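Presented below are the structures under discussion, each in the form of structure tokens.
Please treat every number below as a calculation from the coordinates, not as lab data. These figures come from a predicted structure and were not determined experimentally. Cβ atoms are built from the backbone, for glycine too; each structure is taken alone.
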Structure I
Amino acid sequence: MKKLLLSSPAIWAGLLGACVLLPSFNMSGNNPAAPARRSRTFVLTSTSTVPVPPAGTKEFDFWLPLPHPDASQDVRNLKIEAPVPYKIEKGAYGNQMLHLQLANAPTTPLVVKLTATITRREHLNLKVNPAETAQKATTKEKADPDMARWLAPDRLVPLDLQIRQQAQEVVTKASAKTNLDRARAIYEHVVSTVTYDKTGQGWGRGDIYYACDARRGNCTDFHAIFIGYCRAVGIPARFSIGLPLPAERGKGEIKGYHCWAEFYTPETGWVPVDASEAAKDPSKRNYFFGAHDENRVEFTRGRDVVLVPRQAAAPLNYFVYPYAEADGKPLEVARTYEFADVKQ
């Protein structure tokens with residue numbers, strides 16, 4: 001059993017050679033001029049169990065999305081337990097993933113366990129959502145090198161004539177003049193007309209046509225409309241996915257994923273949005289236009305995800321759960337997630 005404790009960028013670089021990691025950000029709040037943001041620190045544990053692949057399998061690959069550090073999230077004490085060697089790879093948009101490959105298929109289920117200490121901070125855009133504080137943001141945002149990608153379609157979020165017409169109708173009805181006004185009109189339209197409802201078939205894929213027709217679904221469906229309509233009227237918008245945590249501190253199991261969005265204007269920079277949480281709790285409708293709370297952990301950004309090294313199957317609709325292939329064919333991977341808040 002391979003047990004490796006990775007607690008600093010220097011150790012990562014030394015052990016993994018060519019692997020490149022994002023820098024860690026110090027947002028400890030020691031700067032008195034910094035906005036007052038809520039935060040929480042917790043230990044995240046994920047366990048992935050890959051079944052024995054079919055007899056005769058010649059090549060086996062496994063990928064696991066990893067939480068990465070950024071301006072809203074610190075990742076410390078990352079520990080991987082795996083029975084075979086692996087690599088940490090960097091994908092597009094700052095995404096990071098564990099990859100392992102075997103020339104001989106395993107004869108027993110493959111279990112990979114990840115633990116990490118995460119500090120997640122509330123993400124506020126104070127130009128849009130002051131969040132009950134008069135303080136001003138002091139950190140200048142870095143330019144996103146993938147801006148053109150955030151104006152392009154996804155496989156399940158096309159920017160065809162019908163979607164462009166629907167988006168234009170929404171902003172025209174709201175008499176929206178600026179991109180900020182247009183994004184707000186789209187957000188209000190989505191929150192007002194889509195119901196958070198995970199019954200029946202079709203929800204959860206982030207299919208904009210399903211979401212527009214059914215007017216119900218989960219976070220993926222809400223944000224398919226929001227992101228698609230924003231892009232359709234020329235506003236860059238990007239997708240992120242990870243895990244939700246209950247607001248109550250403690251410990252427990254995390255049953256499923258959560259996703260959210262951001263849009264960009266030159267006047268505001270990137271603005272966080274969580275339309276599905278606003279729909280579930282109308283009292284936070286204004287808050288979630290310009291804010292993400294601290295009760296989440298991000299794994300990856302973007303859709304139609306190409307893994308590193310590239311998977312044999314089609315790009316993943318989104319990448320939040322472990323993924324495996326046997327001779328290029330996807331394998332179902334069992335997974336569990338647990339959190340335990342750290343007292344501060």
Structure II
Amino acid sequence: MAVTDTGTQSKQSWLKRNKLTVTPWVFLAPALCFFAIYVVIPIFESLWLSLYEWNGLYDADGNSTAVWVGFDNYVKLWGDPKFWTSLVNNVIWLVMFMLAVPAGLFIALFLNQSVPGMRLYKSLFFFPFVISQVVVGLIFGWFYNPDFGVVGSLWKAVYCEETVNIVGNLTFRCSAPVPDILSSETWATYGIILAGLWPQIAYCMILYLTGLNNVASDQIEAARLDGAKGWKMLWYVVLPQLRPATFIAVVVTVIGALRSFDMVAIMTGGGPGEGSTNVLAYYMYETAISEYGERYGYGSAIATVLFAIMLVYISYFLHRMYQDEKGGH
């Protein structure tokens with residue numbers, strides 16, 4: 001009995017001594033378990049599958065028909081023009097999507113005022129982030145429509161004249177053809193990016209509004225006493241205190257640009273032409289799932305390249321965050 005009591009006391013004393021260490025892991029365990037099952041394991045399975053040529057079928061005995069090809073899928077990527085088009089489009093997405101950060105900042109500065117009706121304005125600006133990306137894609141698809149969309153209507157109002165044909169129907173005689181943005185290989189990608197920027201700007205705006213609530217008012221007052229105002233106030237006083245919000249906005253925007261998929265799927269389906277608006281995420285889906293004679297190995301190779309690019313960016317930002325926190329201490 002004495003031995004049992006001693007063992008119990010020893011166990012309790014160990015838990016008491018390590019309570020602060022054990023408690024966080026107890027709460028983290030379920031999340032880590034789900035993260036491992038649904039994120040980590042699929043990543044390694046995708047890496048392994050990229051070394052095979054497989055159409056997703058099994059033989060009569062239930063064995064996989066996958067054939068080991070090593071790095072052959074990656075060699076094919078190097079000579080695949082569709083892959084390079086998708087990669088270039090992802091770079092364009094990345095560059096243009098960064099406009100969401102300063103746009104969200106200036107909208108947040110405008111909304112961070114105590115005037116009547118400001119809550120309504122904030123709700124209207126936040127609305128694009130709440131609605132589904134599919135809905136956003138459909139809205140902008142109608143917006144760009146040359147027949148009944150806003151773009152077509154404005155173009156006709158400026159460059160076209162109303163005429164009545166011989167059967168009495170109203171027609172338009174235009175000095176220049178009405179632009180069909182989503183049917184243009186040159187402009188379709190930019191039109192999709194503009195649609196994606198709408199909700200992304202709203203998200204960055206919310207981040208900056210939260211950050212502005214934490215700006216030290218005493219520093220603002222001290223800067224005003226020193227004569228700082230306008231751009232100087234913003235650059236030297238406000239922006240340094242918004243660095244955490246800026247960091248999160250940049251990271252989320254970069255990830256959103258690299259994993260862009262739904263807008264392309266809804267608005268153009270990768271077209272027009274031979275995948276002129278494809279991005280890596282959609283090209284991977286198109287190759288591995290929707291293409292006739294599915295190529296899971298090749299699609300996994302595309303996914304691996306996209307994962308590697310995102311890993312580089314995320315690692316860089318995490319390193320920067322660690323350095324900033326280390327410097328702060």
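For which of I, II does helix-only ellipticity at 222 nm (-39500 (n - 2.57) for each DSSP H run of 4 or more, over all residues; to 500), calculated from the coordinates, equal -20500?
Details: I: -5500; II: -20500.
Answer by label: II.
I have 5, 16, 22, 21, 17, 11, 5, 2, 1, 0, 0 for P(r) over Cα pairs in 10 Å bins from 0, in percent, calculated from one of the structures I, II. Which structure is it?
Numbers: I: 5, 24, 33, 25, 11, 2, 0; II: 5, 16, 22, 21, 17, 11, 5, 2, 1, 0, 0.
Structure of origin is II.
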Looking at FRET efficiency 1/(1 + (r/R0)^6) of positions 182 and 254 (r between Cβ atoms, R0 = 25 Å, to 0.05), point out which structure of I, II has the largest value.
II
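Output the label of whichever structure in I, II has the greatest value of Cα Rg over 2.2 N^0.38 Å, for residues 118-277 alone. Each step should come with its number before you reach the end.
Details: I: 1.06; II: 1.45.
When Cα Rg over 2.2 N^0.38 Å, for residues 118-277 alone is computed for each of I, II, structure II gives the biggest number.
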Once mean count of other Cβ atoms within 10 Å over residues 206-213 is calculated for all of I, II, which comes out largest?
I
Distance in nm of label points 7 Å out along Cα→Cβ at positions 126 and 310 computed as 4.5: which structure among I, II?
I
